[in-house]
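Below you'll find a set of structures to go through.
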Structure P
């Protein structure tokens, strides 16, 4: 049996929280990926996120994948290991630091990225169809400020 809430206690406005709404947007936009493409291509959402970084920044180190995705290092490590097992990742020793590996998408990784990337671009167009270019620019600038405030650099 739960106790009734104390009416004098401050209520947290979770539904009206900007943070909660940002999380909700991420979840709602990721849902179609998880429900279709993830299953069809045996690819987790975190693997896809890593692939986006690798496609945009070929030769990047794993810690930079974590920085650019915002994922923790263990999640990135698991995603990269899965991409490696599936033949979608290519690793080479960094000539500047033999302890570090530089990462690229393999040919099959590039092919999959192109396939899913086209669908993702179409989804993005649909998602932002009702938002003007000026509004999109403002949202992008605000998100870049949030990323900077969190101590990471925008992509």
Structure Q
């Protein structure tokens, strides 16, 4: 989170928020032969993604999201989400473009642990964190990278 704060200094946490009608999945194709986090629309009436709702100034938007740079595989999609008291917020969420989605890759173990750790630090609901922990992953075959990444969690 410190790296994010350096990149977008104006970012301010508003609340933990729920996004109905979406599923959290690992299907965004990573450059390292693994999958990364994504959210996708769902027809399941119980589908819900939890996350952190942040506010930032428009001048720093390109620090956070640059469709010409690393985020070329992502788009910002307008959504309606709710805080824990069911206050409504109009927000945006990153969603992978269809060309970047792969259903046959799994996240590496260190990346999976990073997502779980970030969810815990953010104060997401315990039941949601339990669901994240149960998602499948694979051991990174590059042991040096694996150890380096695990150390930074």
Identify the structure, out of P, Q, from whose coordinates distance in nm of label points 7 Å out along Cα→Cβ at positions 31 and 47 was calculated to give 3.0.
Q
One of P, Q was used to compute mean count of other Cβ atoms within 10 Å over residues 39-46, and the answer was 12.1. Which one was it?
Q
At a computed 17 (relative contact order in percent (Cα under 8 Å, 6 or more apart)), which of P, Q:
P
For Cα Rg over 2.2 N^0.38 Å computed as 1.28, the structure of P, Q it came from:
P
Assign the value -7500, calculated as helix-only ellipticity at 222 nm (-39500 (n - 2.57) for each DSSP H run of 4 or more, over all residues; to 500), to the correct structure from P, Q.
Q
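A short reminder: the numbers here are calculations on the coordinates, not readings from a lab. Remember, it's a predicted structure, so these values are computed and weren't measured experimentally. Cβ atoms are built from the backbone, for glycine too; each structure is taken alone.
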